[in-house]
Structures are given as C-alpha cells and as structure tokens.
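These notes open a run of structures that come right after.
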Structure I
C-alpha cells in the first residue's frame with residue numbers, strides 16, 4: 001500500500017510540474033514574436049505563482065517523492081531503472097536547468113523597468129524561454145519513465161483475468 005501511495009504522489013507531482021513547463025513551452029512561439037516591453041510585462045505579471053510557493057512545493061514534491069520511490073523500488077527490476085531515470089530527469093530539470101539557467105534570468109528580469117529594457121534583453125528572453133522548453137522535455141521523459149515503470153509491473157494477464165472474471169460474473173446472474 002505504501003508503494004502505491006508513493007507512486008501516486010510521485011506521478012501526481014511530476015504531472016503537475018510537467019504542466020507548468022508545458023505551459024511555458026506552448027507559449028514560446030507567440031512570446032518569441034513579442035516586442036521587449038510586452039514580453040517583460042507578461043513575464044513580470046503572469047508567472048508569479050509558478051515560482052514560490054506553488055511551483056516550488058510542486059517541484060520539490062516531485063523530486064523528493066521520486067527519491068523515496070527510487071528507494072522503495074530498488075529491488076524491482078526494471079522499475080528501479082525507470083524510476084531512477086525519472087528521478088535524475090527531475091533533479092537535472094531543477095538543479096541544472098532551473099537554478100542554472102532560468103533563475104539567473106528571473107533575477108535580471110525582476111530588475112527591468114518596462115520601457116527601459118537592457119540591450120541584451122533578447123538574449124535573456126531566449127535563455128529563459130528555451131530553458132523552460134528544456135525543462136519540459138526533462139519532465140516529459142521523467143513522467144514517461146515513471147508511468148512506464150508502473151506499466152511494466154502491471155502483469156500482462158491482469159486485464160485478461162479481470163475481463164474473464166467479469167464475464168463469468170455476468171453469466172452467473
């Protein structure tokens with residue numbers, strides 16, 4: 001029961017954090033066409049809940065629950081390998097991509113005044129946008145690995161057995 005609960009929590013948190021980076025990625029094509037003032041206005045007004053506390057809780061929840069899940073399935077092959085891949089993806093997405101590439105840009109953007117953007121604003125925008133897209137790819141790979149680990153441990157005969165038992169139950173009525 002504990003394993004199912006931790007798997008559920010890990011899948012839920014990972015899906016939620018993947019949703020945040022999916023949003024950024026889907027907005028990317030349009031936002032790359034914005035002028036500097038519009039782009040800065042959108043970034044300064046729209047994304048405040050993506051960071052602290054909501055985004056941070058979701059992302060840390062995904063990472064910590066994936067670490068716990070990796071420990072719980074350490075003797076289950078191949079679920080362990082898949083869960084470990086997911087855990088690494090989540091860790092890299094946060095500690096490398098977000099902390100290394102997004103957070104420094106957030107700090108710069110926070111200092112900007114709309115109407116007086118720095119000369120390098122497009123470089124900041126590009127790093128911010130493409131780093132979020134990279135984070136999405138890592139979250140997608142991580143979520144897929146988690147989901148596949150659950151599917152790998154679901155016996156192939158389960159659905160066949162369930163259908164057979166349901167049919168026999170219905171014919172007995």
Structure II
C-alpha cells in the first residue's frame with residue numbers, strides 16, 4: 001500500500017473544494033487552483049478531509065495514487081500558505097533590481113537581463129542579491145525559479161552566478177597541478 005496515498009488531506013476552514021468527474025478545484029482567499037487528475041484515481045471529500053483511492057494494486061495505479069495525493073495536498077497548501085523559493089546572486093557586480101514588469105538583472109553580460117514572471121507569480125528583491133519567488137502553485141513557483149537560475153548558472157570554478165538559497169557549490173581546483181610542477 002502507498003503510505004503517502006493513504007494519508008487523508010485535511011481541508012482547513014475557508015478553503016472550498018469542488019470535485020467534478022476528474023477535475024478538482026481548490027479555492028480560498030489567496031486564489032484558485034484547478035487540476036485534471038487521472039480518470040482511474042478517485043478523490044472524495046469525507047468529513048473535512050480529502051481521501052484519495054485507487055481501483056487496484058497495479059503498478060500504474062499505485063504510482064498514480066501517491067502522485068495524485070501529493071498534487072492535491074500541494075494545491076490545498078498553496079491556497080492556504082503559498083510557496084516561496086529564494087535565489088541568491090553571487091559575483092562581483094551581480095545585482096538584481098525590481099523593474100516595472102518583473103526584475104532587471106546585472107549578471108555579467110554586457111546588457112541587463114529583464115525577466116517578466118508568468119501570471120500568478122510574485123517576484124521581490126531583498127537588498128541587491130536576493131530574489132524571492134512566491135505564488136500559490138508549487139509547480140509554477142519552482143519552474144519560474146529554475147528559469148531565473150538558468151539565466152546564469154553557478155560557475156564551478158569561481159562560484160559566480162545565480163543559485164538557490166542554501167545550495168552548496170563544490171568548486172573545482174582549476175589548474176593548480178601545473179603551477180606546482182616546475183622543470184629543474
């Protein structure tokens with residue numbers, strides 16, 4: 001049995017859940033999320049909890065059971081608390097500024113890079129080297145943060161670039177072996 005799929009999802013007060021065939025809509029004061037789930041997996045609202053069930057023990061049904069439960073739980077958590085990813089810029093002269101439609105980044109190119117977030121995503125800048133990406137859809141928040149990070153990935157020799165907060169970058173040693181060896 002799927003341990004994740006069996007856990008019920010607590011629906012907090014103020015959150016409305018609507019289930020129509022294989023479409024689930026979760027709504028609260030923060031926003032509204034909708035998702036189409038697989039036709040074989042069923043989701044029911046029972047006494048303030050959402051319960052996800054599967055028809056058989058087949059491998060695909062077991063995989064979809066845990067996946068569907070996690071996706072629905074992320075929808076409920078997104079409309080109640082929201083999600084956030086933090087990015088850090090490291091490098092001499094690397095900085096971020098809030099622009100009219102998104103952010104403007106100075107990341108080592110000869111021109112500033114402008115990034116406009118998709119609808120439903122908020123981008124804030126703390127100081128000059130911290131970018132906060134937030135929203136109610138976990139998948140969209142993660143994808144937007146990954147797109148910003150892909151503008152200038154961290155260099156493995158100097159450690160310059162855009163990285164997630166708390167990400168550890170292992171720096172390569174470079175050509176130290178050549179400098180240490182001298183002909184005699």
Structure III
C-alpha cells in the first residue's frame with residue numbers, strides 16, 4: 001500500500017493520517033518522539049505494511065510483477081494498488097478524491113513541523129503535484145515510477161512495467177479488490 005491507501009486506512013483523525021503518511025521515514029523506536037495520535041498513525045502504518053507483505057493476494061501480485069521489477073516488485077505493486085484505489089474511489093468514499101486530497105494537503109501543511117527531514121524535501125512536490133488525485137490515471141503512475149528511478153534505488157523499467165500492467169490490468173485490478181476487502185476487514189473498516 002502506498003500513500004493514498006495508508007491515509008484512507010487511517011480513518012478520519014488527521015493526526016493518525018499524518019502519522020501513517022510519514023511512517024516510511026520513521027525507523028525503529030523514533031516514533032516515540034511524536035505526539036500520541038501521530039505515533040498511533042506510525043504504528044498503524046507498520047501494521048498495514050506487515051499485513052500487506054504477508055498477504056497471499058498482494059504476494060501474488062508481487063510475484064507477477066517480479067517478471068519486470070525483480071526484488072522491487074512489491075514497491076511497484078504498492079503504488080499500483082493506490083492507482084486502483086484512486087480510480088475506483090467512489091466505491092470507498094462519499095467525499096470526492098479531489099476534496100479528500102485537498103483536505104489531506106491541509107493536514108500536511110498543518111503538521112509540517114513534524115515531517116522528518118527527508119520528507120520535508122518530498123512533501124512540497126507531493127502537494128504541488130496533487131499526487132493522491134494523480135494516482136487515478138496510469139500516466140501519473142508512469143511518472144511516479146520514472147521519478148522513483150531517479151531519486152531512489154528503483155531501476156528504470158518504466159516502459160516495460162506499463163506494457164506489463166496493461167497486459168495484466170484485469171488480474172491486478174481483481175487482486176486489488178480482493179486484497180482491499182481483506183485489509184479493510186482486518187482493520188475493521190466497513191465503509
């Protein structure tokens with residue numbers, strides 16, 4: 001699961017959402033340095049990652065993606081699952097994705113002082129590019145992969161990935177639906 005899913009699975013408390021958003025940047029017990037609800041969001045982030053990394057459905061998606069991305073397949077599937085959540089948003093929320101994103105962008109600005117150092121360089125572009133809404137189309141997904149290949153250790157296999165995803169789109173979509181049902185049940189989210 002990537003940013004959109006993590007935030008969505010946090011419920012409506014903005015501090016929990018924010019903690020879940022920064023979860024990847026907080027290592028070890030450093031979460032103890034945050035206010036209680038942000039700490040709760042960081043812990044929830046870890047719970048979601050643990051569930052995702054051990055879930056048979058997401059593992060099946062990663063196994064298929066491994067043909068293109070090898071050991072990075074899980075990272076790409078996480079982003080792809082955000083695409084499916086964004087493109088089917090109306091199934092999961094009564095608030096438009098555009099409004100949801102706008103609301104969360106305010107949360108990030110409000111809690112900016114709590115952003116870890118590395119997140120402070122990421123957040124402005126995240127907000128400027130309206131990333132949560134952008135996930136709904138595959139062009140954005142492609143752009144995210146290109147940027148990740150520049151700024152992270154993710155190899156640049158973007159063109160191959162897009163071809164692969166288009167060829168296997170319905171399988172990934174079905175797996176996302178089944179997986180998201182399971183994780184929502186795990187977290188007691190019945191929207």
Study note, to complete from the structure: relative contact order in percent (Cα under 8 Å, 6 or more apart), calculated, reads 17; among I, II, III the input was structure II
Review point. Which one of I, II, III has distance in nm of label points 7 Å out along Cα→Cβ at positions 123 and 147, as calculated from the coordinates, equal to 1.6?
Key: III
Point to revise | Which entry (I, II, III) yields the derived value 0.97 for Cα Rg over 2.2 N^0.38 Å | key: III
**Study point:** helix-only ellipticity at 222 nm (-39500 (n - 2.57) for each DSSP H run of 4 or more, over all residues; to 500) derived as -26000 - corresponding label from I, II, III
**Key:** I
Review point. Among the shown structures I, II, III, from which was the value 11.8, 39 of Rg and Dmax of the Cα atoms in Å, for residues 11-58 alone calculated?
Key: II
Check your understanding: When mean count of other Cβ atoms within 10 Å over residues 19-26 is calculated for each of the structures I, II, III, which structure yields the highest value?
Key -> III
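All of the numbers you see were taken from the coordinates with simple rules; none came from a lab. Being a predicted model, the structure only gives us computed values, none of them experimental. Cβ atoms are built from the backbone, for glycine too; each structure is taken alone.
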